[in-house]
Structure I
Amino acid sequence: MQLSGGNDGLNTVVPHKHEAYRAARPTLRIDSSDVLAIDAELGLHPACRPLADALEAGQLGIVQGVGYDQPNRSHFESMDIWHSCRRKEDRGQEGWLGRAFDLNGGAAARDPVGIFLGESKLPASLVARSTPVPSIDSPERFRLQGQDAEALTTALSGMSSPADSTAPTGEAAALAEFLERSTGAALEASRRIEAALASGKAVEGYPATRLAEKLSTVGRLIEAGLSTRVFYVELDGFDTHSQQADAHRGLLEQWSGALGAFLKDLADIGRLDDTVVVSFSEFGRRVAENASEGTDHGAAAPLFLAGGRVAGGLHGAHPSLTDLDDGDLKFHTDFRSVYATLLEQWLGWDASPALGGRFESLPLLRS
């Protein structure tokens, strides 16, 4: 679950007892009387009640101080680093998950190994060289997309027919063959997804938000038995440079409400122990609020894991509020160690080729 725009980690996991926090945020600070207590010094934003319940149930793990060395404060570049695990000068087209899909038989899988649910273009982390990763805008529109793909397959088959004297040759024939093959794979995937959506029942209890609708669709696909390993969703709007308080509260309500409903859905269908949900953002926000009652681009931030086999509670210390990197929190946990943990301990895949190096796994999951 990608929280795009740079979620303010300090007002999500709130160090409400620290004088440095209160002094840096005279208008944006969350008071001790309002937080949902985690321990004596930290608490969740009051909009995160469903996450507080998950934390109490041992189903939420909070990894503090996540980031990377020499942080980039550009939305696009920092998100590209999270998606590719590489700096710009070393970056190719594939993302870390796309590389993992290619290396672990994703192209030959019966069901898509990854699915993106959203309206924007495919996230770069899912881009692969040989593994198709479909996007679902909404269940209602997906059938129409499948019909379009079938029409395209028929047209391409006609183009490449040897009996047709006008059929393309050379490079054009190779392109037509590639398009026919890849479109055929997409059509087969669309048929499987459509059947899964048709067989899964709509679930009540989700909030009336777009994010909740996406997670409800994921739940239907899981319940229907689709063998997809990775579902990817996004919630945008976290670039809170001005008048942050109400906007951030609304975003956290959407996120925590949808995630809490999804965890309950998974428990009801007996799949909570089979699923881990990772929520991340490209960076946090600066410690001090700005003159517009907002916060500017920062660096380290918390990352969240939820599910039945997550090691619940806090992981790692909260970064210092006084020993800063140009006004930002310093990271102590490389995000690629979280990725390595997911690839190796959850998906059962070798992490090094996908991440471009060896990164230490973390004790974030229970066997």
Structure II
Amino acid sequence: MPKTEEPTIDHEPIAQRALDDRQAAILEAVVTEYIGTAQPVGSGHVAKVAGVNVSAATVRSEMVDLEHEGYLVQPHTSAGRIPTDKGYRFFVDHLTEPGVLGPAQRQKVSRFFDQVHGEMEQMLERTSGLLSDLTSYAAVVVGPTHESAAIRSVQLVGLGPRLALLVVVLADGAVEKRSIELGDDTPDELLAAASTQLQLGLQGRSLAETGVVAKTGDAAVDRAVGVAHAALSDLSSPGEAEHVFVGGPSRLAVAFDAVETVRSVLGILEQQMVVVSLLRDVLDRGLSVSIGVEHGYEPLASCALVVAPVSVDGHDAGAVGLLGPTRMNYPQALAAAHVVGERLGERIGDALGGSGSEDRGAKRPRTPGTKGGRRGR
């Protein structure tokens, strides 16, 4: 079984007043407790947390300061305090250790990727379910487009005197078909010769790099090859939708109290192009975690998004993401996204015919990521 490395922590200066060690410990205690209980956290509880080591009265005073600084908020006068998005961001950016999946979870991931088979779409769909099961959040998996996959076979099948079916089998298991019209009557023998020439010229190439197919010298065969070769461009058009699969959307109903919030988030998840843009944008800004308004989508203002890239031999092959409330278990989510993203990259590499190992670490996710601002709209 391939050894999975744990994500590393990137720390960068935060453009705000630095908290002293005691304030940082108190804020971490509040965030950790609130993530676990979803209840406002009082000073009495924080005072008992290891590493704080001060009285409840001192904790209360520091929590007032943290509230004034925008890290905490008090939902009710008599209640304890809960973290703001700024508080979560400080917590994420100052994680001293990356999250680690437990033994049972690691075994589940290993068993899944050792046993998962089938076409690319099926593998990606099942992976989204695995990621959601590991974390209890909604999971998004974006896979590579078909144009990344190597061509395994090309065949022309006669449908009529001047009509043929172009059948292309890709290394990721996908089968693409296009009907093409031929200018002249084309017997089966000629289609077989054209198929042989296409196979010789295209096998092993990707749809995005079909190049030029050599001529045979037979004008009729070369015409059929030319028509078929031109039809391949339709299969690798830039507008081709990426594979997007969402696992565990029903878990959102448990994560959020407000029905309207659930409805808004589900509406976003149904828009594939928006989901792809969202994940790409977070990664492009050097983030592994986007909290609240940082991702720039108003319907997701009460959400956090954890993203990890998927790469094959150092090249982009998609991404995995976890969407949940800002009260997310960030260490666990970061660990799950990293491990699943890495193992998925290995399996996609196998499916695409790549080694799946060379330059595997070339694009490490920046865990937990630098501070992000609202995206320009």
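None of the figures in this text is laboratory data; all of them are computed from the coordinates on show. It should be emphasised that the depicted structure is a prediction, and the values quoted were computed from it without experimental measurement. Cβ atoms are built from the backbone, for glycine too; each structure is taken alone.
Given a value of 29 for relative contact order in percent (Cα under 8 Å, 6 or more apart), calculated from one of I, II, which structure does it belong to? For relative contact order in percent (Cα under 8 Å, 6 or more apart), the value 29 is produced by structure I.
From I, II, which structure was distance in nm of label points 7 Å out along Cα→Cβ at positions 304 and 336 = 2.7 calculated on? That value comes from structure I. The value 1.8 for distance in nm of label points 7 Å out along Cα→Cβ at positions 96 and 128 was derived from one model only; which of I, II is it? Here the read-out was taken from I. Tell me which of I, II gives 1.06 when you compute Cα Rg over 2.2 N^0.38 Å. The read-out was computed on structure I.
For mean count of other Cβ atoms within 10 Å over residues 72-79, the highest value in the series I, II is held by structure I.
A value of 21.1 was computed for mean count of other Cβ atoms within 10 Å over residues 88-95; which of I, II is the source structure?
The structure behind it is II.
Sorting I, II by mean projected area of the Cα convex hull in nm², for residues 192-271 alone from high to low puts II first, with the largest value.
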